[in-house]
Every structure is written in C-alpha cells, then in structure tokens.
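Peer 1: Dropping the structures in below, format is structure tokens.
Coordinate-derived values only; no laboratory data. Worth saying up front: this structure is predicted, and the values here are computed from it rather than measured. Cβ atoms are built from the backbone, for glycine too; each structure is taken alone.
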Structure I
C-alpha cells in the first residue's frame, strides 16, 4: 500500500463538516479502511524500528489528524452538556 498524503487524510473529515454533518456523525467519525490500514502498517513498522524517515512524516500527519479529530469530538460533547 502506498503513502497517504496529508490532504487526503483530512478530506473525509472536511467533507463531512462541509456537508453539515450532525453531532452524531461527527462523534462516529473514523478513518476510512484504506487510511486505517495504512496507519496500522506504519504503527507496526514503528514498533519494529523499521520505519523510514518518509513514513515517520506520514505517521506524524496521522497523529496530528487524530489530535484534530479528538478536539472536534470533545467540543461536540462539551456543547451537548451546556
């Protein structure tokens, strides 16, 4: 499987938001199967110490994306209790 570009990782989430995704859709948001498979592959390579510098950069993109998703979901949950 090839690399996932930074923009591609964010595309699905951005599309959901642009289409007016409701709170439940945002809370259910997950990586698509291709991106999840690539992330799993990168994590395995990282655990085995067999990850290239390019793959480290790709893994960092996934980590940044996960941070954004967590913040978004936290804000949605916070807005539900207010």
Structure II
C-alpha cells in the first residue's frame, strides 16, 4: 500500500463566527521526521488571550511543518503534513 500525505489544517469550524480571525503560533511541537499518533499536539496558536492546541488527526510521519513560532495563521491554514500508511 502506498503512503498518503495529508495536510493538517487549523479547523475552520472552531472560529466559524470570526471571519477575520488570525492568531500567532506560540509553540511548534514537531519537526519533519517525527512520528506522531492521533491526538498528539502539533502546534499551539494564541488568539484572543487563549491558546489553542492543534492536534494531529492522523498517526504517521511528519514530513513538513510550514509554520514557525511567531507566524500569523488563521482558519484553514496548513500547520503540518503527515505521511500515513
């Protein structure tokens, strides 16, 4: 079976009422080459005086992390790419 690369995005449903919502990445918990399980924390985003943890919905190998601490992000932005078998 061929592995698939799946994007992990900031869920838009969490901020459905905030169409102009933006936040700042305050922590990145993974790097390319790290194995993750479903539910593992990937990044933390601060928004409106709260910190939201974005967890991996997949188990697999992180192959890309296109965000860094200090980056501005919003709903739908990709925070990681995970290769799953």
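Peer 1: Of structures I, II, which gives -0.34, -0.59, -1.34 when log10 I(q)/I(0) by the Debye sum over Cα atoms at q = 0.11, 0.15, 0.27 Å⁻¹ is computed from the coordinates?
Peer 2: I
Peer 1: Which structure, out of I, II, was distance in nm of label points 7 Å out along Cα→Cβ at positions 11 and 35 calculated from, if the result is 2.6?
Peer 2: II
Peer 1: Something else about it: Given 14.8 as the derived value for mean count of other Cβ atoms within 10 Å over residues 43-50, which of the supplied structures I, II does it correspond to?
Peer 2: Structure II accounts for this read-out.
Peer 1: Quick check on the output: 1.00 is FRET efficiency 1/(1 + (r/R0)^6) of positions 27 and 51 (r between Cβ atoms, R0 = 35 Å, to 0.05), derived from one of I, II. Which one produced it?
Peer 2: Derived from II, not from the others.
Peer 1: Which structure, out of I, II, was helix-only ellipticity at 222 nm (-39500 (n - 2.57) for each DSSP H run of 4 or more, over all residues; to 500) derived from, given a value of 0?
Peer 2: It must be structure II, since only it matches.
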